[in-house]
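Where a number appears in this text, it was derived from the coordinates with a stated rule and is not lab data. It should be emphasised that the depicted structure is a prediction, and the values quoted were computed from it without experimental measurement. Cβ atoms are built from the backbone, for glycine too; each structure is taken alone.
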Structure I
């Protein structure tokens, strides 16, 4: 096998998100077969404008980069002196391939400079799209045009694009003039770093160990559809809900409080546990260990970190058939599919879930499959 140095550019730990974990896992996946390094985007935007501003800079992750991976942490949105140091790091590493993780417009100006520097060093540049644009950023009047202009400038200098599904391939092609640029579909690797020995956490004193617990996990945003799950849970009769609990763990974003209001006024409020904050990695395994099933009633989605944690844990998962979720979990035997915007279908799925109590399913995903797509794309681009 030809060894080529991959340098992954993506989210760091100061503004921790699912892309932070993905950047770390992908870098280590490359490092299994190739030299690998990472350049992290540190301060993405002024803290005042970040939905999770209260936790910026506060460590919430146990996952981190190994000593065998060179890491530059990181680039700040105002550039100086961090961008100059990043370019110096790039020159020292001299990677063969630079992989840009695309998930927010906030990094576009820095990415363009890194692309120019990488090309001057003779590196092949690939962009991996997690979103064409963040859902919150789409609502800002100037962002869509800015992203298109910057994306066009970056893609003109790239050798290829990687996405997670055919849905994402169509989305990228619709938003950007990709022309003949090759677009490859690479599966999202497993998030098994969150699955392990759970740490002890506080439990409701009135919780019965026989309760069947359904977990919603992840940031609470308008597109996540949590309100429909709460409505479905609230529609259960007293007998139906008597041995069921809903566990909601997530940090509210974009001022989206409707699901929380519905929880507060639910007639089954005593059967719902709400943890409305971004939880530390120490707690994640414990919340998934409590769960008998996971429900992710998204209204739109390209990919989902909580889904990949659930599949790594082997849990049954209720999923809406939207966006790239079918590609992510279509061959996962634990998936229970429902249409979006449909509390009645969610209610039926909730009632079906207890029949799966104790069942565990094999995760079909592998980081080796992801790396194989990159290796093939890079070979086709002429980097032997």
Structure II
């Protein structure tokens, strides 16, 4: 197949990571893949297979006012149309709401099926008025619409009046570390499982929806009772300054760190003792899935949407009411103080690797793409 994948950028983020995984997997399977971004390649954080053609349009950026935004988006749509037409793909796959709208405009009249995928929970993803109207108008014109969870799919079906497919995010399965490897990691890493310090880990953009301010508050409530624990928040974003002030206000500068973006986050997860997801909402929580696949005990707000589709409370993880800081503090207190419970939850969590393994998820995407191809294109790609 010839596939064009479109996203705003390959900067650090869950959707960007998933699109990179899919692009590399499709290319590895012998397909011709072009990955198109509005942003420059200088923003790229995730490595692409050399077989993936990379087209960075370099037309992203802020707009000073509404008229400028209209002009800039016209430029972006024309650039997308030229790139799609030049590649002549069998299908286009677009991630994230604003990109989806632009791609549907850009592909009009080209006779190429467009599959769009929402990557967050609609209720809490507040598109501005014109974007909201365009989404409602254009989404029904897509060849297929994809959501990551059944809850998101239900909302999309209400919005579009059409069937929405559910395809979760994939996980790349890594072999479980051997006892020797784990011992080596623990002895060389100051925040490892058997070292002098234990690690509560969180991962995500330092942005409001991730709720790291709530996580810091919850950790502050139990930090004195668990003096051998540190909180590490991996990621970068606009709230770094605000979060640093909050950490300082609790006098936790030596206990809470924000090292920034880490490309190989799974290595860090493997050495963590407990993982926390404090988001107000999610599309599909990649970081939670990855931590579970690494066998780390996880505690999560039961936010919309995603955590409850991964975690069965008390069996393979711990759910607390969304936004409830005292409940999160209580859960942290219990889990930080019970190594046996953490071990049991972590071992059960690791089983998500089977359900969400990349080959299984890629098979679902392949079936969807084949279902929307025109007859001539379908004959060309079939063996």
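Points worth noting:
- Computed 19.4 for mean projected area of the Cα convex hull in nm² - originating structure among I, II: II
- Distance in nm of label points 7 Å out along Cα→Cβ at positions 86 and 150 derived as 1.0 - corresponding label from I, II: I
- Source structure of the calculated read-out (mean count of other Cβ atoms within 10 Å over residues 54-61, 16.2) within I, II: II.
- Value 2.9, calculated as distance in nm of label points 7 Å out along Cα→Cβ at positions 326 and 374, assigned to which of I, II: I
- Highest-scoring label, criterion being mean projected area of the Cα convex hull in nm², for residues 262-317 alone, among I, II: I
- The maximum of distance in nm of label points 7 Å out along Cα→Cβ at positions 62 and 246 over structures I, II, that is, the highest value, falls on I.
- With helix-only ellipticity at 222 nm (-39500 (n - 2.57) for each DSSP H run of 4 or more, over all residues; to 500) derived as -10000, matching label from I, II: I
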